[in-house]
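Please go over the structures that come below.
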Structure 1
Amino acid sequence: MTHAIWTPQTVGTNCELPVRITRSLLGYGVLAGPFYVVVSVLQGLTRTGFDFTKHPWSVLANGDLGWIQTTNLILTGLMVLAAAVGMRRLLRGGVGGTWGPGLIGAFGVSMVASGIFAADPVPGFPSDVVSLRMPSMSNTLHFAFGAIGFVCFAVATFVIARRFAGLGWAMYSRITGVAFLLSFGSMALGSVGILIFTAGVIAAFTWLATTSVRLYRGADR
């Protein structure tokens, strides 16, 4: 059984503007992932000492060009937040219409906070760092906000999955949520864990993009 995604309260030209606004907001859910991934990968390929198998993308916020990754995190978080507002406009009054978008929004806020509070340098990046130091308060807050955001996103996939009860999409949503959450914990496994974590981030943004597209297509129904 499927649930109607959204039913406009008015017809004709009166409902065109709300639909356009909702679609524009959902569009940020499609853009957020590619934007974050492309900017991060380009930095990883061009910055001295960065190793995709050893370093999480968040440490790119260190060094003279660290402002690029800081900006990347903050802008991506704001795009996720905009998508969450679009989801709320579309799903309100229905199954998952409050908590789903709210949790996605919390994930967006956590990305903004993780951008404000940078992770500490790690051995090898920036290239002049050779040993670990005691974690700074900024580093602690960075990972604390990250952990909160990961949990919120994972729960959101389960909440929004209820909207698509009986569809394969519901299962896809739940699998993505579990994989995303587990990938965060995998960082303790070393190089393999970093790669798993990166895959989890890409999977999560893929889900956000495809779900935003799915909702976008139903915005005028």
Structure 2
Amino acid sequence: MINNNQELSERDLRERIAMHGKSIYDRGLTAGSSGNISVRLPDGFLVTPTNSCLGRLDPDRISKIDALGNLVSGDKPSKEAFLHHSVYRVRDDSNSIVHLHSTHSVAVSVIADIDPSDVLPAITAYYVMRVGRLPLVPYFAPGDLELAAAVEAMAKESHSLLLANHGPVVAGKSLDAAVYATEELEETAKLYLMLRNLPIKVLTDDQREDLKRR
């Protein structure tokens, strides 16, 4: 795993966004033109364009945004670029963000009796290590700028968020880390739905703390 996007050139990052986007799309983790990916740059960030399919991204047309949110080059950015900007503002440790409308994660986000402070139980060690705590952001209509404020407030405490009736927003120290954490979240959501009517054993608080120490 590459630990820092700054080890790669902007060209390399564009190509890796396209590579990960195709992998995500080909495995059915997002559909149509939904979902977006970004990586932080020293002077702004790259983000997938609006109405683009993650499975067919052209690296040269990926949007480049400056530190003020203005388009510098590439196609018009995703309508949800403001989510990425909000997270980057409050998380200096995050260099990449993945936002999907992945089926199982969205399904969990609409369950009435989930804990909004931490949506999914600690089913596996890898979920705890890659995702950690997963708060639920209340529902806002797509494009509602009030969503930006809600995301920014919650992102100060957690790098992984679940938007109600919408999907996950996951930040990571690198592009690889953000993608892998998003995939782990989706698999855990799938497990949770499969096990929902069964008695299960989850990791204890002590076991979770031990993983954090490690």
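Nothing in this text is a laboratory measurement; each read-out follows from the coordinates by a stated rule. Here the structure is a predicted model, which means the values were calculated and not measured. Cβ atoms are built from the backbone, for glycine too; each structure is taken alone.
Once distance in nm of label points 7 Å out along Cα→Cβ at positions 43 and 147 is calculated for every structure in 1, 2, which label goes with the largest value? Don't skip to the end; give the middle numbers.
Numbers: 1: 2.3; 2: 3.0.
Going through 1, 2 one by one, distance in nm of label points 7 Å out along Cα→Cβ at positions 43 and 147 is largest in 2.
One of 1, 2 was used to compute helix-only ellipticity at 222 nm (-39500 (n - 2.57) for each DSSP H run of 4 or more, over all residues; to 500), and the result was -23000. Which label is that? Don't skip to the answer; put the middle values down first.
On the way: 1: -23000; 2: -11500.
Answer for the origin of the read-out: 1.
State the single structure among 1, 2 that was used to calculate distance in nm of label points 7 Å out along Cα→Cβ at positions 35 and 139, giving 2.4. Provide the component values of the computation, followed by the final result.
Working: 1: 3.0; 2: 2.4.
It was calculated from structure 2.
Here FRET efficiency 1/(1 + (r/R0)^6) of positions 19 and 67 (r between Cβ atoms, R0 = 25 Å, to 0.05) was calculated and came to 0.45; which of the structures 1, 2 was it taken from? Mind dumping the intermediate values first?
Values: 1: 0.10; 2: 0.45.
Matching structure: 2.
One of 1, 2 was used to compute FRET efficiency 1/(1 + (r/R0)^6) of positions 75 and 163 (r between Cβ atoms, R0 = 25 Å, to 0.05), and the result was 0.35. Which label is that? Before the final figure, lay out each step's value.
Details: 1: 0.35; 2: 0.55.
Derived from 1, not from the others.
One of 1, 2 was used to compute P(r) over Cα pairs in 10 Å bins from 0, in percent, and the answer was 9, 36, 37, 15, 3, 0. Which one was it? Write out the running numbers ahead of the final one.
Values: 1: 9, 33, 32, 17, 8, 2, 0; 2: 9, 36, 37, 15, 3, 0.
Only one of 1, 2 returns 9, 36, 37, 15, 3, 0 for P(r) over Cα pairs in 10 Å bins from 0, in percent, namely 2.
When Kirkwood radius over Cα pairs in Å, for residues 115-186 alone is calculated, the result is 14.3; to which of the structures 1, 2 does this value belong? List each step's numbers first, then the result.
Values: 1: 14.3; 2: 12.4.
Attributed to the structure labelled 1.
Compare relative contact order in percent (Cα under 8 Å, 6 or more apart) across structures 1, 2 and report the one with the greatest value. Kindly include the intermediate steps, with their values, before the conclusion.
Values: 1: 28; 2: 22.
Going through 1, 2 one by one, relative contact order in percent (Cα under 8 Å, 6 or more apart) peaks for structure 1.
Given a value of 0.90 for FRET efficiency 1/(1 + (r/R0)^6) of positions 27 and 123 (r between Cβ atoms, R0 = 30 Å, to 0.05), point me to the structure among 1, 2 it was derived from.
Numbers: 1: 0.15; 2: 0.90.
So the calculation was done on 2.
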